[in-house]
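K.L.:
Structures incoming, each one as C-alpha cells.
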Structure P
Amino acid sequence: MTVEIGRLRTLLDGRWGPIREEVRDQIRAAPLLRPVHGLPVEAYRARVMEQARLVSQTRSARLFFPRQYGGEEDMGGALSAFETIALVDLSLLVKVGVQYGLFGGVIRRLGTERHHRRYLHAAMTMELPGCFAMTETGHGSDVQSIRTTATYDPARQEFVVHTPDDDARKDYIGNVARDGRMAAVFAQLITGGERRGVHVVLVPIRDERGRPCPNVRIEDCGDKGGLNGVDNGRLWFDQVRVPREALLDRFGTVAPDGTYTSPIANETRRFFTMLGTLVSGRVSVSGAGLSAAKVALAIAIRYGLTRRQFRVPGRDQEVILLDYLQHQRRLLPALATTYAMHFAQSALLESLHEASDGDSADESQQRQIETLAAGLKAISTWHSTQTIQTCREACGGAGYLSVNRLTELKADTDVFTTFEGDNTVLLQLVAKGLLTNFRDEF
C-alpha cells in the first residue's frame, strides 16, 4: 500500500493545519527550539525562559488573546500550536501553558474589562510573567477546600491575602521559583465576616528587579522527576494587601463598602462555573501527552525498521526488528490507538473552539465539553505513559540513552496523569456527568 505523505499530513493537521505548519517552520528555523539534554537545572530554566520569550513574539502567543488587546482570538488555533510546540520540549510547553493558558486565561475568563486592559497585552508579550496559584500542599484535587484567605478591609478598600499555615501554602506552582512577577491566587473570599467561596485575586510576588515583594515568601520546589526547565515553587502570604480592583470579579463583585454580589447565587454552582471556564487546560494537557506519544512511536518504529537481530536459516542478512510479529504487536496497536486518540482530540478541539473556549451560554453544551475534556485527558495521558514505556523497551539499550529522548519523554509526561486533575478523580467526574445527563432525560 502506498500512502501520500502530504495528503495524510493534511488530514491529520485538520482545520488548523496552516498554524501547525507555521510552528513546524519556526522549529526548523530556530536552533533555540531544538531539543537538548543534560543541561544543569538553572541553565535549563534559563533556556526555557528564552524559548518562551521567542514564542511570545510569534503568532502562537497571539492566538490565545482577544483581538482588542493585540491577539487573534483563536482558541482552536492556539491549542493546535500548543500541541506542535510539545514536539520540541515539554518544559517549554508547560512554561507557555502556564503563561498564556493559565495566567492569561484566568484573567481573560474570570476578569472584567479593566483587568483585560491592564494585564492581557503584558501577559501575551511576556512583559508580565505570571503564575497560576491554585494548588496548596494540603489541597490539590479538592480546590473548593483550599485555605488561603482573601479578607476584605472596607476601611482601606483592600484585600488581605494570607496563608494561615504551611498546609495552606501554594505548592508546585509553575513560574514561581525564578521568573514570575504576579500570581493569580485562588483564595477563600471573606467579606463582612462571611465566606463567599473560592475566588481569584491578582497578587504581585516580585518587583521589576526580581526581588520578592514585602510579606511574600518564595521557595523553590527543587529538582523534579521531569520538566526541570519549569521553575516550580511555593508561595506564602503574610497579610499581603492588594487593592479591591485586584479581585477577578466576573462572577463575584465586592463594592467599596464590602457588599458582595454575584450573578450566580449558589456558591457551589458559582465555583464550578468558574472552574468550567478553564477547561482548555485539560484539553491542552491531553494534546501534549499525545504529542509525546507520537514522538516516541516515531522514534521506536523508525528504529525498528533499521535495527536488525538474528538470522533466518539460509539467509546471510539479519532480520529487521519490525518484521517480527512480536515487535509489531508491541508497537502497531499503540500506533493505531494514538491515531484514534488524535481524531478524538481534534473533535474535542473543534467543540471547545465553537463553544467559545468552554464559555458557552448553553449549559448542556458546556457540561458535555467539560465531561469530554475530563475523560479524554485521563485516557490519553494514561495511554501516553504506557506507550512511551513500550517504545523505550522496544529500542533496548538505545532507548535508555538520553540523546534519543525516550527517557526524557517518559519523565516529563509522568506528571500529566495527575496535574490539571488527577485522572482517577476526572473519571469520577465523567461518571457523574453521564449520570446527570441520563437523569435529565426524564
Structure Q
Amino acid sequence: MPASLTCYGAVGEIGGNKLLLEDKDTKVFLDFGTCFNEGSDYFDAGIEPRHVNGAGDLFEFGLLPEIPGLYSKRALQNTSLKYVEPEIDGILLSHYHWDHMGRIGFIDPSVPVYAGETTALIHEAASESTYSPLDDHIVKTFRTGDRLRIGSLEVVPIHVDHSIPGAYGFVVYTSDGALAYTGDFRFHGPLGSMTDEFASEALKASPSLLVTEGTRVAPRDIRQDLSEEAVLHETVKVLGRSKNLAFSSFRGNDTDRVNTFHKAAQKTERQLVVSMKTATLLEKLRKDRHLKVPRVGKDVLVYVRRKGSGKIDDRDYYKWERPFLDHGMTATDVHDRQGEVFLHLDIWNFPEIIDIKPDKGGVYVHSSSEAFNEEGEREEGVIKNWVDHVGFSYHQIHASGHAPLEGVRRLVQTVRAEKVVPIHTEHPELFRSFKGRCVIPEKG
C-alpha cells in the first residue's frame, strides 16, 4: 500500500499528537500524547476516567482511537475492542512532554518506543520518583546523526530546541518520498541553532510533506516573546528588589530554566532550592555528557516537605527521597534564611507557604505560559490569591517553548516541502498565508 499519514490527535487543538504513519507493511506512531483540553467536556479534577475500565472511558468519548493491534490487554479490559497481537512496529517519541507521550501507557508493552538518550534518562527519573507512561516498554535510544531502520522506513532523528532537553524532529524516508515532522520547536531558546540544523537537514531531504506544530500561530499571541537570557535579566532585577523570600513555579524538567534561575540566585546572593522530583532529574541528567545542569547539594539544595508523621523523619520518605535529606531545607530553614533563598515550589505544593510563614514584601515569579483557556485562568486566579495572601508581588517571566508565528513561517519557508500539514494548533487556517500548499488535516 502507498504511504499514508492519519492524524488521531493534535487536529485543531494544542497537543495530543497521535500520528499514524503507514508504509507497505510498516506502521509507526509519531508521538502518542494527550491534548491539553482533552475530555474537559466530560472529565475534570472531580470526575476522572476509571482505571478499572482500562481505556474504555476514553473510548466512550472518542478520546482514544479504537485501533486493533495497538493496546495492551489491561487497557482493553471491560471494552468491546478485542485484544490481538500488536500490529504497530513502534512509537517515535519526539520529547518527554505529556501532550506527546501521555497515552503511551495504554499501548501494548511489546511495542518499542524510540526516544532520544536524554528522554530515556528523564523517563528513568520519572519512573523512580512517581510513574512514567513508558514504564514496561522497551526504550530504544538514539542521538542526532543516527539512522534508524523500522520495517520499510528509514528514520533520521534531528535535534530541535524546546523547553525540555532531548527534543527531536524526524525526517522519515518512505517508499513514496520523505516526510519531515517537527515535534515542538523554537528558535529563540539557548540552543535555537539546533532548530536551524533540523530545518537544513529537512530541506536536503526534499520532503513531500512537512508536518509542523503551530502552538503560537494565532490571530493574537498573548505569550511573552522573551529569550532565556532576557528571563535571566528580568529575574535578577525582580530578586534584587526584595530582601525577603523569593519563590517561583516552573516546570522542573525545563533544565534551561533551572540553569537560568541558578544563575539568577548566584547573582543576587541567594540559594536556589528545588523540589525532590527536580533534584532526582538533575542527578539523572548528569549522566548525559552533552548537558550541563546544577549539582545537587552544591549548586542547588532540596526542599524537604513534612510527610506521614508530620515531622522530618527518615521513615516517612521513599527510598528515592532519602538521599536528598542530607541536602535539604525544611520550611523552618527557609523561614530562617528567607532573604537568602530562591525557592522552586510546584503549584500543588503552595500550602507549604503556610509552614514557611514568610515575611511580607517577598516576590513570586510565575515562570510558565500565560493562561490561554478558562482552566488556566482559574489556576492563575488561585495562584494570585496565594501571592496576595502572603503580601508578595507577582511577576510573569517566561520564555516560551514554542516559536511564534513568524518563527513557524521561517521554518516552513526554509524546508520548502511540497505540502504542509499544520497540527498542534487551534488556527491551522492561518498556515494558508505561508508559501506552499497547506493541507488542513481532519481527525482520523
Structure R
Amino acid sequence: SAAAAPDHRAAPDWAALGRDAARVTAELIRLDTSNPPGNEVLAAEHLKAALAAEGIESVLLTSTGTRTSLVARLKGDGTARPLLHICHTDVVPADRAGWTVDPFGAVEKDGLLYGRGAADIKSMCGAQFVVLRELKRSGVALKRDVVFLAQADEESGEPDRHAVWLTAHHWDLLDAEYAVNEGGFSLWKDGRIARLDLQCAEKRYVDLKLLARGTPGHASIPNANNPVHALARAVARLSEWAPPFETSELAASTIRAQAQAEPLKTAAAGLTGKDAKAAAARVAKLSPELGALLRDTCAATVLKAGYKSNVVPGEAEADVNCRLLPGRDLNAFLEDLRKVLAEPSVSVKYLGPPLDAIPAMPFDGPFVEALRAAAAEAAPGAPVTPFLSPWSTDAEVFRSRGVKVYGIDPPLRLEDKERAHGNDERIPTAAFEPYTRLLYRLTVLLAGAG
C-alpha cells in the first residue's frame, strides 16, 4: 500500500499554511521573471533565502546568465526513491495596457489574487515551498527524499531549454521515482475543489523546420524551381491533412469529464464503443479543443522567404508546430508527414531534444492511491480523474528518464482558467488552503516512513 501509517501528531494549521502559500506566491509575483529574458535568478535567490531561514539547504543551478533554478532536499532514510516537486518560476510576458491592475503588483481584491504567475504557476511554487517548510518544522520521518525544484525557463518551449540542460548536467540532484508537476486541472467551484483532473500524459510538443531549396533568379522569368512556390504547396497540403483519429481510454475519459452538455455529451459517450471513430469525428466537429486529444495536429506558424519583390530567393522556410499523442514514435510520424507534404525540394527537420516515445503514466499504483486518500481529506467529494492535456509542460523531459510525473494544478474557476496567459491572471485566495493541504497530505502519504 502507498499510504503511510496514520500520523498522530497534531495536524498542521491548514488555514495558516494556506495563508503562507498565498503570501509566498505574492512575493514571487512581485519579482518580474517574464520570459524572455527570464531573470529567474530573482525567484531562485528569494526562495533560497526563505529556505535558509528554515534551516533547509538549497543549491542554485545556472545554465546561462540569469537562467537559474533552485533545488532543495529533505533527506529520507533511503528505503524508497525520491519524490520530486516541480514548479517553474518564469512567466509569459504581460501587456500592462490590457490589465486592470499591475501584473507584478500581486493585488488582492474580491477574494482573488491577481498577477502574472498567479495561475501559471507561481501559486504552485508557493504551495510546494510551504509543504517543504512544514515537513521540516514538523519533523516527519521520511522514507523518500523530498526534493523541491523551482525551475527556470519552462515557458520558452525552445529545444535547448533549461530543463534539458538540468537533466543532462544535474540528474543526480533530480532523479526520482515520482514527481508532482503542473499540467492538470483542478476545478474551484462553490468555495471548494470540485474536481481533480490528474494529468497522466500530454501531447508532445514538436517544433519542425520546413526548408525549401530552389534556384534563385529574376522574378520576371518563369522558374520551375521557385522554393516559395514549393513551400506554399507543401504548407497547403499540411493545412488539408487530417491525421486519423485514435480513441484511447485516457483521451475518452478526459473528454467525458468535460463534455457535460448535449450534443457533446452523447458524442463523447461513444468514444469507446463500436463506432468510436465516428464518435471522434463528431466530438472534433463540436469541440476542436477536445477533438485535438484524439489525433496528432500540426500548424504552420511562421513563414520566411525572400528579400526583394523582384528576386526569386534560393530558399524559403516555414516553422511548424505539431502536437503528438502519447506514445507516438517521432521518426514514424516524420516519415508520414514527408509523404503528406510530397515536395522533394522541401526538407523536414526536427528541432527538439532527442526523446523516445513517452507513454501515459498509469492511473493506478502508489501515487494515485495516495492522491485519492489526500483528496478525501483536502477535497472531499471531488472525483479524481485521469487527464490528457493538449498543452505541453516540461514533464516529458523527466518522463523520458523514467520518472512517473503527474500534473496537479492549483484550483481555478472556469472563468479564470483562460486567463493563465492572458490579462488579469488570477487565482481564488481561498483555494490555497485546500491545495496546500492536498500536496502536503499526498507527500506524507507517499514519502512518510511511518
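Coordinate-derived values only; no laboratory data. All values derive from a computational prediction rather than experimental measurement. Cβ atoms are built from the backbone, for glycine too; each structure is taken alone.
K.L.:
Assign the value 17, calculated as relative contact order in percent (Cα under 8 Å, 6 or more apart), to the correct structure from P, Q, R.
P.N.:
Label of the originating structure: Q.
K.L.:
Also, quick follow-up: Could you figure out which one of P, Q, R the value -7000 for helix-only ellipticity at 222 nm (-39500 (n - 2.57) for each DSSP H run of 4 or more, over all residues; to 500) was computed from?
P.N.:
For helix-only ellipticity at 222 nm (-39500 (n - 2.57) for each DSSP H run of 4 or more, over all residues; to 500), the value -7000 is produced by structure Q.
K.L.:
If you rank structures P, Q, R by volume of the Cα convex hull per residue in Å³, for residues 48-95 alone, which sits at the top with the largest value?
P.N.:
Comparing P, Q, R by volume of the Cα convex hull per residue in Å³, for residues 48-95 alone, the maximum is at R.
K.L.:
Can you rank P, Q, R by mean count of other Cβ atoms within 10 Å over residues 160-167 and just name the one with the largest value?
P.N.:
Q
K.L.:
Next question. Where does the value 12.2 come from, among P, Q, R, when Kirkwood radius over Cα pairs in Å, for residues 152-191 alone is the thing being computed?
P.N.:
Details: P: 12.2; Q: 10.9; R: 12.8.
Matching structure: P.
K.L.:
With mean count of other Cβ atoms within 10 Å over residues 120-127 computed per structure, which member of P, Q, R shows the largest figure?
P.N.:
Answer by largest value of mean count of other Cβ atoms within 10 Å over residues 120-127: R.
K.L.:
Here distance in nm of label points 7 Å out along Cα→Cβ at positions 40 and 328 has been calculated and equals 3.6, so which of P, Q, R was it run on?
P.N.:
This value belongs to structure Q.
K.L.:
Okay, next question. Please state which of the structures P, Q, R yields 0.65 when FRET efficiency 1/(1 + (r/R0)^6) of positions 128 and 432 (r between Cβ atoms, R0 = 41 Å, to 0.05) is computed from it.
P.N.:
P
K.L.:
One of P, Q, R was used to compute distance in nm of label points 7 Å out along Cα→Cβ at positions 88 and 112, and the result was 2.4. Which label is that?
P.N.:
Matching structure: R.
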